[in-house]
1. So Rg/Rh (Cα atoms, Kirkwood Rh), for residues 285-332 alone, computed for just one structure, reads 1.34; which one of 1, 2 is that?
2. Which of 1, 2 yields 19.2 for mean count of other Cβ atoms within 10 Å over residues 85-92, as computed?
3. Starting from the value 20: which structure in 1, 2 was relative contact order in percent (Cα under 8 Å, 6 or more apart) calculated from?
4. Thinking of 1, 2, which structure, once Cα Rg over 2.2 N^0.38 Å is computed, gives back 0.94?
5. To test your reading of the models, identify which of 1, 2 gives 27 for percent of Cα pairs over 25 Å apart, for residues 389-508 alone when calculated.
6. Given a computed value of 0.95 for FRET efficiency 1/(1 + (r/R0)^6) of positions 53 and 317 (r between Cβ atoms, R0 = 25 Å, to 0.05), which structure among 1, 2 does it belong to?
7. From 1, 2, which structure was helix-only ellipticity at 222 nm (-39500 (n - 2.57) for each DSSP H run of 4 or more, over all residues; to 500) = -19000 calculated on?
Structure 1
Amino acid sequence: MRRDISPSIAPSEWRWVIIFSGLLVAITLLPYAWAFASNSPSDYWVFMGILVNPKDEASYLAKINEGAQGSWLFTLPYTAENQTGAAINEFYLLLGHIARLTGLSSLLMFHISRLVTGFVMYLSFYYLGSVIWPRLRPRRLFFSLLAVGSGLGWLYLVLFGRVAAPATISTSTDFVVPESIPFYSTFTNPHFPLAIALIALLAAYFVTAFRPGFEDQPGFANGGLTVAALTIALAIVQPQGLVPIAAGLCVYVVVLAIHERRIPWREINWVTLVILPASPFFVYYFALTLENPAIRIWNAQNNTPSPPIINYLFGFGLLLIVAIPGIIRAIRHFERDGDQFMVVWLIVNALALYAPTNIQRRFAIGLIIPVVYFAVRALEDYWFHRIKVPWRDAALVALYVFIVPSNILALSIPLFAVFQPSAGIKAQSLLYRPEAEAVQWLAANGSAGDVVLAPANVSVWMPAYSDLRVVSGHDYETLNYVEKQAAVDAWYKTGQNCQELLATNSVRYVVSQYSPPPTILDAASSSSADSTNTTITANNTNNACIQTLGEPVKSLDGVDIYAIP
């Protein structure tokens, strides 16, 4: 029996989804509009264009810059060593090529693509919901819960007090694992929402392919080619996101074989369209970690472990609680129409969060899709039958009231760095103005590939806004970061190994350490931004290494730049 794999979606439905999705991505612009509007020329500091995880997002700007220089092979921009390019991070390199052709800056390209991929993600949610449910109400429930839903991180804050840095993850994951929450991912970067969209579309095809009555073998006309294309795109954009759903598909065919006591050849053929196209990419990525020294060290340093389970429970919060009856029913009845695949995917994905790898937290991407699927199934098949009709609307409103606040806080909390500049400078979303001007001057006067020795905050933003490299600037993308950063700190603070560090890293420029005077420190500690500029003098006379560099080639009101012959 041949069955159309495309769902029936009325034009009025698409209009509603497009308008709602457009509003959601537009909302993520509001904090940035406020931050840029607050970026006054009279301030002692400059907002650098990123609110969430500035160091990581700055590294994506650096990748866009590398693509804008014409490269299709990625090299680590936060380290001085010569490297062999690798075909990874191609999505950001592609954005760089687009930026070069359109004349857009890396920052503008980043934010435009963030909005576009977020919009695509929301459309993919409705498409998946329409594949699963023929009726309008569950479609809209599925879409809206995915689109605006988050966890109980706000309650976690009330109970335990604060949002921790992502490195420690001592808070609910809906605040520190943005890839786990669709709306938060749209606020963070472009590749998270794009990866979630690809996962949702893959799920849509497999829900149909595994449905009773659909007996087609995969082919060009019924989605087989699309499945392979989506797999390849996901393997390029976010390979970690492919692992849980691919593993879930493999486990599903095994479970199906045991449950039905047959070899499910048709289902195996469909799953093969994920495994075979993905295999060359993962073989290549594995080979890189063995044969490319820079990528091997980068991979070893790229540690993103999962937090305790309680943090994930708060992170998915009420959505997970509502989903429990649907999960129990799916396990008990194990029906082919969506439940089998979704429950296997949910279990495998949850286990992957604690698999013995150094990227556990990355497997949280897409996990919310089966959670919300079972939440909607539970609402339709369980909760609505136990809540009296007059109270159903009120119960739904209460549900949204509880699942939206974390997203509101996720947008609002980063603005604290703008309201309180001392916090913004510490978080690296702001630079003191002379430091930002040093980045601009070097971007305009340095040559591509020149290595810059700079303090930590400046080094974060140098590759993001120029085609220059730094000695040390990123926990993952600086080779042997701990040792390298310790050497840089010693160079500035104690004057140790002055010439050795410069020679070893082929340094072309040195940026002096900025020492803001008390007036600026007082202004940064205050939320007021109405102070006036004063002339600032550099405070580097006691640095033995700086004294060996001669006269600066540029002085910027407290920051000196030196050229090394």
Structure 2
Amino acid sequence: MSNLRRLFLGSFALISAFSFGTQHLGAQPAKSIQLKPLGVHETLRFDEGAVEISAYDPAARRAFLTFASEPKVEVVDISDPAKPSLAAIIDLTPWGGSSAHATSVAVHDGVVAIAVPQGVDDTAPGRALFFDTNGGFLSAVTVGALPDMLTFTPNGGLLLTANEGQPNNSYTFDPEGSISIVDMRRGAAALTNADVTTAGFMAFNGATLDPSIRIYGPNATVAQDLEPEYIAVSHDSRTAWVTLQENNAFAVVDLKTKAVTTLIGLGFKNHLLAGSGLDGSRDDRLIGIRPWPVWGMYQPDAIATFRDRNATYLVTANEGDVREYEGLPGGTEAVEIEDIALDGVAFPQGATLKNRTLGIGRLKVTAFNGDTDRDGDYDRLFAFGARSFSIWSENGTLVFDSGQALEELTANAHPANFNASNTNNTLDDRSDDKGPEPEGVTVAQLFGRPYLFVVLERIGGVVVYELSNPAAPRFVQYINTRNFGAAPGTPAAGDLGAEGARVIPAESSPNGRPLLMVSNEVSGTLRLYEIQPAD
């Protein structure tokens, strides 16, 4: 190690000593359940967005799979979960021709709902389509621009769509983000546009917002800039929480009044704190999880709810996201630390920080936050995502964050391929970006306890935690069905690009035992795991 690197890391030595081995690294997992790979459905589509999202109907024993680049939804028979088989295809060409595609799918009581953007023009209003589980068309309604996710409320009375409302590539037109609420009381076959209420954010234009809510699109109002990503609903079907990923925020929706009531800024994660470090360099080709003077924007993708002692909690996968449009300066909001000016007082060791191998010079941060005194250099650095999952109160108070545990777990399990991407096996490839990228979360009550399942988009796999104490979740298992000995893009490579997860409880399962379905959009595979009580 050079004297320069010793000098730079010396100030972090004490913190690093406490960071490793205390929370998760090397810790013994709580032996309560375990995932066992059971069966897989292969679409033979590599890196085409196949099997991005999946849903399940217990009566038909069928799974429904979205395709990002094809006008269809596949219907898969999982009556034998060890041997899934293609049963039917729902053709989406009547709703956009070859450019039609599904962004999300949900099932409730024999009704299959599919979110379909406009296709050739994603800035136009999209649709929610309804089918029976045999693929028979029931109805279609118009929703907001770019419906990115949809879900039924637990009681089935409403269908909600998160309409992202992304701008066009030149950023000359930016539709408003919104949440469409479809009243299902008349039945899916009778639905019309009169059954749809679309809740927007115009009430927040001109309002004073939490400073951690990022509004930064060129000439955008608050309503235009907010981009709903994912929805979770309370157990009583009265409240929805919607992630606003690019904006680092939640929206709270009152489902009785069908209006957005609150915007909650999520703040920022201090990666300089013990246990909250990250590996920010790809050029050293080493595992180097340590504290750095960087703030993480939580920017959650998926969100789920669970109950504990009559309180509702939210759990998020803090993936992070970057806006990339030709209409942005430089075409992207992301810049590398080595290419920006750092304030000398805020970063006295800035030269080393900007070094590619000794520091984190290639770590991507946002250009739109950090110059707090507006003098042209950066006083704080804000990275995309938090490389973690978090638990929040229903009012947005942070209850728990997993810190650096996800990087530690994957480093322990796959040291030769740590922070590899989902299209290559290269060590450290994603360390300068968003690391393992926690993408999806789901929570289920199993064998008398609540469990959390987190899927990782880049290196892949499922991380399991037990949630009996929301303030101190217990690690249970990390399992990855990826084969690092095979080249990505070949069938032997296994599951790549985990995107979503759903638990099938024992009472709804085709084999009478709880299952976990994981959608893998890069390998185009649906993986089924049996959830077993641990020995």
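1. Details: 1: 1.34; 2: 1.17.
For Rg/Rh (Cα atoms, Kirkwood Rh), for residues 285-332 alone, the value 1.34 is produced by structure 1.
2. Details: 1: 19.2; 2: 16.0.
Going through each structure in turn, the value belongs to 1.
3. Numbers: 1: 20; 2: 15.
Checking each candidate, the match is 1.
4. Values: 1: 1.04; 2: 0.94.
This figure was derived from 2.
5. Numbers: 1: 43; 2: 27.
Matching structure: 2.
6. On the way: 1: 0.70; 2: 0.95.
That value comes from structure 2.
7. Numbers: 1: -19000; 2: -1500.
Matching structure: 1.
Bear in mind these aren't lab numbers, they're just calculated from the coordinates by the rules spelled out. Worth saying up front: this structure is predicted, and the values here are computed from it rather than measured. Cβ atoms are built from the backbone, for glycine too; each structure is taken alone.
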